[in-house]
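Alright, structures below, take your time with them.
The numbers here are math on the coordinates, done by the rules we state, and not lab data. All values derive from a computational prediction rather than experimental measurement. Cβ atoms are built from the backbone, for glycine too; each structure is taken alone.
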Structure 1
Amino acid sequence: MSKINIGLFGFGTVGQGVYEVLRRTKNAHAEIRRICVRNLAKPRATEVPDGLLTDRAEDIFGDPDINLIVELVDNADASFSIVSTALSRGIPVVSGSKAMIARHLPELIELQHRHDTALLYDASSCGSIPVIRNLEEYYDNDLLLEVKGILNGSSNYILSRVFDHGESYDDALRRAQQLGFAESDPSFDIEGYDALFKLIIITVHALGRFVPAEDVFTFGISHLQDADIRFAREKGVKIKLVAQVAKVADDRFTMFVMPELVEKSKYIYSVDDEYNGVVIRGECYDRQFMFGKGAGGLPTASSILSDIMARLHGYRYEYKKMAFSDRPSYTTDISLTVYVRYASTDIPSLLDFTGTTVRHFSPGANYIIGQVKLSELIAKRHVLGAKDVFIANIPTFFVEKDN
């Protein structure tokens with residue numbers, strides 16, 4: 001492919017970022033031929049030449065000169081329709097739609113094989129950090145033990161304002177919304193779903209297994225209270241929203257998204273503001289750390305550009321690990337050590353701890369530190385969803401390797 005002619009779907013923050021990045025890049029050998037949007041009359045910060053915008057998808061799909069679709073819409077159903085249509089017509093796609101990819105990845109892989117085309121989506125996970133391609137190419141063996149990190153820049157910005165600047169949770173959330181790091185409805189980020197979808201995609205490329213979202217325990221930071229912040233400060237730790245996939249045996253792995261009490265000695269302790277940080281652990285190379293901006297139009301656009309350039313040279317994911325005969329299987333039959341704060345919800349009676357280390361009772365803010373099965377947390381999601389309950393992981397995986 002000597003030149004890439006792009007049909008762009010979506011012209012929001014990231015779409016406009018891609019447009020600007022391509023204008024700045026001298027040797028891109030790529031240009032945007034048409035941009036499909038829902039509303040042609042909507043005011044936009046970025047001006048484009050007359051005739052570039054359209055509200056008809058077929059103006060892109062029907063253009064024989066367009067040889068790459070870049071899909072950046074904010075609706076998962078519309079995203080899947082665009083991507084599946086393009087792949088079915090043999091047109092390669094670059095996408096940043098993490099929710100859609102995490103929900104439909106097996107179907108999308110099958111479409112790529114059937115129509116001999118490619119879908120690239122490094123921008124869907126960790127913004128500017130090239131984690132997917134590294135897992136696909138560099139870590140393409142069975143030595144990988146764990147991928148863990150901060151995958152959501154919005155929640156990390158909020159927690160940074162709380163722990164590094166002494167702001168209240170509510171004030172930090174408002175600041176994140178004012179700066180555009182969090183939406184007016186921030187639930188996708190602060191409830192952990194954004195990190196969950198990224199983790200599902202990462203797991204496919206890390207271990208060759210697809211795990212549906214409903215099978216993964218996910219708990220966000222929306223229930224964080226002053227009592228939890230005081231507890232963390234007293235212990236000399238920070239609370240971070242952490243996503244993790246880890247082998248617990250040669251033939252088994254587990255995964256979850258939840259707040260974690262992070263010690264100063266850990267790499268992700270110093271990952272602040274809207275940045276993401278990913279730790280990749282292996283049998284022979286111990287830990288490797290990747291760090292970069294996880295939110296914002298231009299950082300994500302730079303990852304989109306990287307995928308565009310990869311397609312210029314014919315790159316595609318091979319999904320090699322999915323063909324391994326000895327892939328580990330997903331399990332929730334593992335024990336975690338957790339901090340659980342509660343008030344009126346009777347956590348000691350409703351949650352089946354296999355052992356407890358600390359029980360603390362005080363007016364309005366009791367907490368337990370103890371061991372509980374991951375399967376029990378999944379089964380008791382309705383209990384943990386109470387507004388007066390907050391849970392955080394106290395990490396135990398690979399602790400002996402860090403001493």
Structure 2
Amino acid sequence: MFSRFSLKNLLALLTMILFIGVPAQAQTTVDASRGGVTISSGNNSLTLGARAQFRWTVDDREQFDADTTGSGLGMEDGAASSFDIPRLRITLSGGYESWLKYSFQFEMSRTSGDGGSRIKDAIIEIRPANPHYRIVMGQFKAPFGLQQFTSSGRQQFVDRAITDGKFTPGRDMGVMLSGTAASQKLGYAIGIFNGAGESRLQNNQNHLVTGRVFVNPLGAYSLSEGSGDVNGSVLHLGFGALTGTQIRGRTAAGVFQNPDNQTAYDVEFAFKAPWIFSTAEYFWMTDEQQNPVAGPDIESQGYHAQIGFMVVPRIVELGVRYAQVDGDRDVDDSTLSEIRGVLGYYWHGHNAKIQADVGKLLYDSAFATLSSRARSGLPRLGTRLVSGQSLSDTQFRLQFQVAF
């Protein structure tokens with residue numbers, strides 16, 4: 001468990017590393033003007049930052065019954081209200097000389113992974129003499145999926161679309177080469193990872209390989225949803241691919257040799273101007289089924305599209321999203337759809353904002369007939385997994401975020 005004591009010692013250790021080899025005459029500065037607190041001396045720096053999200057959710061799930069005993073057993077629950085702190089993260093980042101960067105991010109809220117690891121990111125970044133490419137190693141986001149690559153703290157809605165858990169690998173442990181050219185108008189990234197998922201050790205004999213290429217013809221695109229950070233127009237177009245072991249450690253339990261292969265592609269789009277932001281992605285995925293039981297490949301696809309307008313420049317934003325996932329194209333009437341609207345109020349960009357979104361999840365009548373593999377990464381129906389029945393869940397979410 002990552003205790004307060006260990007965090008204090010880690011900060012002290014990094015501060016000590018920062019000043020190793022720094023000439024005695026080098027001036028030390030402390031700067032809190034750009035978010036976080038940065039200590040720098042010569043080429044060395046250390047930044048301490050934090051981010052917290054406080055969320056209220058009201059769920060009304062059609063025909064849902066969470067009771068296992070008592071007077072509510074066998075009765076539809078109706079709307080349920082809950083409070084949550086989905087993310088509470090501390091970040092330590094900086095550089096040691098001009099060619100070595102680091103970033104460590106720790107989750108203080110709920111955790112996942114082997115032993116309940118609190119590590120989200122553990123990144124060592126090497127930038128050779130040519131600053132346009134870098135080598136990254138450790139645990140970080142695999143380069144696939146624009147919305148996944150964009151921080152959860154810089155989303156236009158309270159959270160990502162339903163396509164995210166189904167198609168994108170998220171964080172994993174591995175190594176990556178990435179770079180940009182033409183004033184960041186062109187870029188690429190390719191990496192090899194365990195495929196076991198965040199904070200989990202390798203669980204089979206195969207690896208996950210992912211990559212993406214992109215073009216920003218109007219200038220550099222910042223990984224941030226909404227239009228509050230631009231003065232002109234910015235266009236982003238990209239393509240991603242992955243292959244190898246199943247993402248997020250979904251390989252069948254007990255299979256180590258010759259795990260089933262998984263291949264996926266996506267195309268990504270985003271456009272920003274001072275008053276409008278829009279983004280869309282389309283995914284295709286093929287899941288092999290040979291081990292431990294042979295069967296036909298599962299072909300799935302999905303997409304999300306959203307658009308938002310700044311009704312008060314840089315302060316108030318209205319947006320709408322539609323997303324759909326077809327977990328198995330060979331099963332008719334089995335899609336999951338999402339439609340939401342959002343109102344965002346930004347005091348200090350994404351660093352201090354409040355978001356309220358409301359929407360529906362729509363399950364087609366044959367969704368319950370999908371195999372567990374086809375439903376991987378999608379919201380769970382639980383006891384409502386009954387075929388021949390369409391379902392509609394309504395959800396309201398209110399979230400306040402503060403970051404520095």
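So here's what we get for this one:
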| item | result |
| --- | --- |
| Top of 1, 2 by FRET efficiency 1/(1 + (r/R0)^6) of positions 77 and 389 (r between Cβ atoms, R0 = 35 Å, to 0.05), largest first | 2 |
| For 3, 14, 21, 16, 13, 10, 9, 8, 5, 1 (P(r) over Cα pairs in 5 Å bins from 0, in percent, for residues 301-380 alone, calculated) the corresponding structure among 1, 2 | 2 |
| Structure (1, 2) behind the derived value 1.00 of FRET efficiency 1/(1 + (r/R0)^6) of positions 61 and 365 (r between Cβ atoms, R0 = 41 Å, to 0.05) | 2 |
| Distance in nm of label points 7 Å out along Cα→Cβ at positions 69 and 317 - structure with the largest value, from 1, 2 | 2 |
| Label whose coordinates, when Cα extents along the principal axes in Å is calculated, return 68, 50, 34 (choices 1, 2) | 1 |
| Test item: relative contact order in percent (Cα under 8 Å, 6 or more apart) calculated as 17, pick one of 1, 2 | 1 |
| Ranking 1, 2 by distance in nm of label points 7 Å out along Cα→Cβ at positions 157 and 189, the structure that comes out highest | 2 |
| Test item: mean count of other Cβ atoms within 10 Å over residues 37-44 calculated as 16.9, pick one of 1, 2 | 2 |
| Structure from which -10000 was derived, helix-only ellipticity at 222 nm (-39500 (n - 2.57) for each DSSP H run of 4 or more, over all residues; to 500), options 1, 2 | 1 |
